[in-house]
Structure I
Amino acid sequence: MSTDDRVAVTPGIARLHASPGLAGPGRLGLVTNHTGVLPDLRPAAPALLEAGARLVALFGPEHGLHGTGQAGESEAAEADPITGLPVHDTYRCSGERLDKLLVDSGVDALVYDLQDIGARFYTYVWTMFDLMVSAARTGVRFVVADRPNPLGGLVSEGPLLDPAWASFVGRAAVPVRHGLTCGELARHLNTSAVPQVAGNAADLTVIEAVGWQRAMDAEATGLPWVAPSPNIPTPTTAMFYPGTCLFEGTNLSEGRGTTQPFEIVGAPYIDARFAPSLAALALPGVHFRDLRYVPTFHKHAGRPLRGVQLHITDREVFAPVRTAVAMLATLRRLYPDDFDWRTADGGLEGTGHRHFIDLLWGSDRLRRTVDEGDDPLPLCDPPARPGRWAGDEALLYS
């Protein structure tokens, strides 16, 4: 069976490749990285040029155009060796500086094509937001070549972000697991948040992903999986990420520096009590296996750790955010003198020296609830019925 026979979804970039006029007239800039591929895995930028699109510049996000940068890194901006087009690094670039970058690039429209993974703190959507704001201020049209949400679109988890805790891991009031595609999120933000910053909405077009339905996860689409960043190697990793990314805000390893990032967590102080205590919670759709490992980089690099590996037993009921929050409460109960929260890296724009968990969660309520010994699971309830928190007018798919 060929790859094309398995593909159930045509992403927006494939539709644009077939009909370059969908992006409108003028010179185009492509916001992309290594995930910007057609269903046959051809890179989108050279394919669009071959199809006759007036592509004049490329724009890269966190991790860079080629995806080699680790978390909090990008790549040096340079000419793309395949197309010869100039590459503009947008990471940690916003406000007037981003406006100038956009104007100096000479583009009439930006086409956004990045694979998101459905979590508020995954920064690609905030690259999209910042560029939408700059596009609105500078008169550049904004086009989203939409892709499926790999977690599906029937479930959202966690509270809306409190604007007082806005940063590059969350600019606007979005749940932790948002349940939207980038195109749907762009439509929502363009009416709810972009005008508040730019003074007016962007001139937005969404090229829909044909065939995607809200019940589809990454595997159901038939599209090839390209790891969106170095520590999201598989669709299963993406399923864990909206929950276990919260461990970035703690003194536990979240598995970076191993082959199973976000599927395992551990620390030097974890002992034999942790896995059985988690099993006793009977959380739906997940099993916890006692584990020992040594990260090669990042937190606790080179040190023997003990912790757990999460194994999904039922994707239909597994709730990554609720699972991780229950784990945090268990850690505080079992290891009150050892478990701790990390302060944010001052190099991350908008963080100052606040607790990073507060920026990830979107407020300080989770940290305070866990520290006070109260039940934090009610905080995980979504703000509205699944997939509809942004309002039905934002939704593009059934």
Structure II
Amino acid sequence: MTATVLDPAPAAWVTAHLPAGLTGSPDVPDMIGLALRRNPRRAHLLVSRVLGKHVPAEPRRILAAGRRLGELVRTRLTDSAPALVIGYAETATALGHCVADALGNAMCLQSTRRAVPGHAPAAGFAEEHSHATGHLLLPADTGLLTGDGPVVLVDDELTTGNTAANTIRALHRLHPRDRYVVAVLVDTGGGARLAELAVELRVRISVVAAASARLTLPPDAVAKGQELAARFGVTVPDPGSWPSPEITRVRLPWPDGLPESARHGFGPDDRARLDRALPALAAAVPPVGDLLVLGTEELMYVPLRLAAELATSTRVRFASTTRSPVVVIDEPGYAIRSALTFPALESSGSRYAYNLAGLGVDAVLVVVDPPADTGRLDGLLHALGSVSRRVLVATAGV
């Protein structure tokens, strides 16, 4: 199998074949690659190499990128009231946590596509280009959305600015405030849309980015992308073709009342409790020489922090499953070289895990939350037999 995570030019294939142009600061090639979406609304996917979603990476590198973004945000905030940080599902849920970590006293909330019984949506907005467009905000305390401090919206990229604008409009209708910050790993030019919105709403909207890039696409990019997908796309193997791995359940000593994510809110006290719990959580994982920790869709931050804790004693890489269908092309210079597909854990449809072929790990540790820990999990566990003969499963939360 082809190992792809160290591809030195992960945008070259798309820039040559679509064709597209991707330029920017010197660190951009190390941060992002390009792939093609299976999506009629947008042809391309910017694939982050420092996010832990589509490309396995060292957990400390992922955390460092997120906290660096948080530090950039911190230098821009002069407001005395604590910020509310909102990370976008599913890709930027851990990134939002990392920004909140850097700010110290911030509350963190993530958008979600999961309807949760007993939690009525306090707000919602659309991500128009996405495979799944709807986002919900489900804070346990709706007062999170009516405070006086700034709101920091965290995403992996800023392209058109439409998603951030839709979010700001929804939040502003609920509770007008003076200051919004949009924080992204890579800004490819969506600031103009937000500048117009700031004038319209008479508020301050700042864009903070770890890197800036410029992406140029042909006018027929969507049609051309579909044509390339039909010509070059790799058929993802049926999971039934892989040998069943040895599966071991890991019981994590999860602290009572500690949220496993920011879906309903995650504050400084929760962060401190997680920090204290991490050594015991890591000690519950059997020793493994070379380990992949796999988060599941929106559940990224806790698995990432656990992966970083485990990395003190073994080699660890981190990645996450996703609901986004992406074209797989096993060619140098393309950012998505392999895929696993399996049934969704909580609903109908398929889910995916990318770029895991050829990692050569001794085991995979899959981390889920309680609603995802059902019989449907067997599909993912069986598919992971193509990555390692040993699969560990841990549930975060109670």
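Every read-out reported here was derived from the displayed coordinates using simple, explicitly stated rules and does not represent laboratory data. Note that the structure is predicted; figures quoted are calculated from it, not measured. Cβ atoms are built from the backbone, for glycine too; each structure is taken alone.
Observations, loosely collected:
- FRET efficiency 1/(1 + (r/R0)^6) of positions 160 and 224 (r between Cβ atoms, R0 = 30 Å, to 0.05) from the coordinates reads 0.95; which among I, II: II
- Calculating relative contact order in percent (Cα under 8 Å, 6 or more apart) for structures I, II picks out II as the one with the greatest value.
- Structure from which 0.10 was derived, FRET efficiency 1/(1 + (r/R0)^6) of positions 80 and 280 (r between Cβ atoms, R0 = 35 Å, to 0.05), options I, II: I
- Winner on mean count of other Cβ atoms within 10 Å over residues 176-183 once structures I, II are ranked, highest first: I
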